[in-house]
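Read through the structures below before going on.
All of the numbers you see were taken from the coordinates with simple rules; none came from a lab. All values derive from a computational prediction rather than experimental measurement. Cβ atoms are built from the backbone, for glycine too; each structure is taken alone.
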Structure 1
Amino acid sequence: MNNLPKLKIILCAPRGFCAGVDRAVQIVELALKKYGAPIYVRHEIVHNKYVVDGLRKKGAIFVEELSEIDNINAPVIFSAHGVAKTVPQEAKKRNMFFIDATCPLVSKVHIEAQKLYKQGYEIILIGHKGHPEVVGTMGQLEKGAIYLVETAKEAEKLEVKNPDKIAYITQTTLSLDDTALIVSTLKKRFSNLKEQKRQDICYATTNRQEAVKQVAPDVEALIVVGALNSSNSMRLVEVAERAGCKKTFLLQRSSDIEWDNFNGISRLGITAGASAPEILVDEIIAAFNKRYNIEVISNIVAQENISFNLPKELR
């Protein structure tokens, strides 16, 4: 007879890998098969230690800058977060063969920034300072062409040269609610703020946050599987806490579980950031299965069937 305490696990869906992450990881794996090791990757291909370590074992070498690469005959891949224009320029100067694994939805923001700039707009980027995606987006234009705003408070104080011709773009992995507040603040400040036809926050970020909003009020604890440097995973923790689940934990692996945090609970929510593979979710469920009599159900808010084409070099 099973004397373990009962635990209902509600899985948020969608969760885990998005199409951009899936494509980026495939690019590294296919490049390793086609060209052989080593393959260099500028910055972590996606923000997940398990994924990066797995690719490292297969022969990928991760660097932060192209200057760290001595072997210019080995292919180099740019991460899913995108890079400043100076990076491919440097690669071309050094005659390096490179493949760009930037998520197409991030590339869309880059194109948008360039188009707005050509039309004479001053550009506000809503995003997190220092995040590689933000560095890459700001690096599409000359220095000083983009104003970075992280909070509504910063939006209130922002001074621009021409308030009559101002537009905004956003990082793709932001909190929907925080961004809406910042945009609302900017609209109050700048009556001619150019509206976006479609938001830059990507479908995957939106779907994962909506799923968490539904589950968080009905569970006693919630686990977000993801990395500390993953923007979209960190936003899921914030969304869960705001939606009413004060016991929300960001975990990379089952080995990170502090079991005292889950004493006495009967309902647990689990989700995963867009760069966390499903195998890590399975691992955490298996760990709970050893200590609880579990029932697993899914709470589905959207179906995702998006996929992106691979670069022509790998098709």
Structure 2
Amino acid sequence: MADLSVRLAGLVLRNPFLLASGIWGESGDSLSGAWSAGAGGVITKSIGTAPRPGYPNPTVETYERWGLLNAMGLPNPGIDEYPREIEVARRAGAPVVGSVFAGDAAEFARLARRIAATGVVAVELNLSCPHAEGFGTEVGSEPEDVERIVRAVVAEVRLPVIAKITPNTSDPAGLAAAAEQGGAAAVSAINTLRALAIDVHLRRPVLSHGLGGLSGPAIKPVGLACVWQIFEAVSIPVVGIGGIRTGRDALEYVMAGARAVEIGTAVAFDGIGVFERLNRELSALLDEIGYARLEEAVGAAHTKL
């Protein structure tokens, strides 16, 4: 069987499949459950300075073939409460990446310092949520802002810092390059695409917030294109996100340049057992193609042009 272990920004993962932030990461038990089910690592839901209830229902619209449209509003218990959940996952042996969101560089730095003290192995910066006013895309759409935020965090923590890049911009690769300039150890791409659904009978948006973010199979081509462009623009590792539901999907991202991938909507649709299946499918596909190690396939598609 092909070796699925990967090195990512100084970390060694048993396989490339990370539980994405925002899915299944509400508690330490769910994080550790993803690890036990075969994930290579787990990423917490995005945590802020203070508790947030999120938006009122409805917050999710399901499309059977496309994926999910959601506007949750970054609900979370806040940095004072969440570390106990991280400890539960760490006791289970899971490598935990802490995800944080904030409104400016100074707040990001404070939050990163707090979450780094919990024993997480890396910090992912949510610079890309498309539907939370004052956070996410609103602070992560300009290269100078991305570089400023990343630089502030890198100055505060000794852990690998991963910048999560938005696709809702004209130049995701430019944002990734700015993150690298600021000292990021890796970038992850992409977050959800800004999207909308309308109830024609009620004559209003389906989601209470109106605009939301689309995830799942419908956005895979966009995610692949962003990873492809980012791989050619930076020298730091790339983590691919968006519409990965099969081992073949994952290998497409790897060949586009990703060293690891995050799994979110597939967990919502297929359950936590998806990690075992993804590992099995990817290993079999690598054997079929002739790769002994996953890392041999990173960026392989670029050499064929």
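Upon calculation of Cα extents along the principal axes in Å from the atomic coordinates, which of the structures 1, 2 produces 51, 49, 39? Kindly include the intermediate steps, with their values, before the conclusion.
Working: 1: 70, 54, 31; 2: 51, 49, 39.
Considering all the candidates, the number was obtained from 2.
Could you tell me which structure in 1, 2 was used to calculate mean count of other Cβ atoms within 10 Å over residues 29-36 as 19.8?
Numbers: 1: 16.0; 2: 19.8.
Among 1, 2, the structure yielding 19.8 for mean count of other Cβ atoms within 10 Å over residues 29-36 is 2.
Given a value of 2.4 for distance in nm of label points 7 Å out along Cα→Cβ at positions 53 and 197, calculated from one of 1, 2, which structure does it belong to? Corresponding structure: 2.
Of the structures labelled 1, 2, one was used to calculate FRET efficiency 1/(1 + (r/R0)^6) of positions 133 and 181 (r between Cβ atoms, R0 = 25 Å, to 0.05), giving 0.80. Name it. Let's see the in-between values first.
On the way: 1: 0.80; 2: 0.35.
Matching structure: 1.
Tell me which of 1, 2 gives 20 when you compute relative contact order in percent (Cα under 8 Å, 6 or more apart).
Values: 1: 27; 2: 20.
Answer for the origin of the read-out: 2.
Each of 1, 2 could give distance in nm of label points 7 Å out along Cα→Cβ at positions 61 and 189, but the derived value 2.8 comes from 2.
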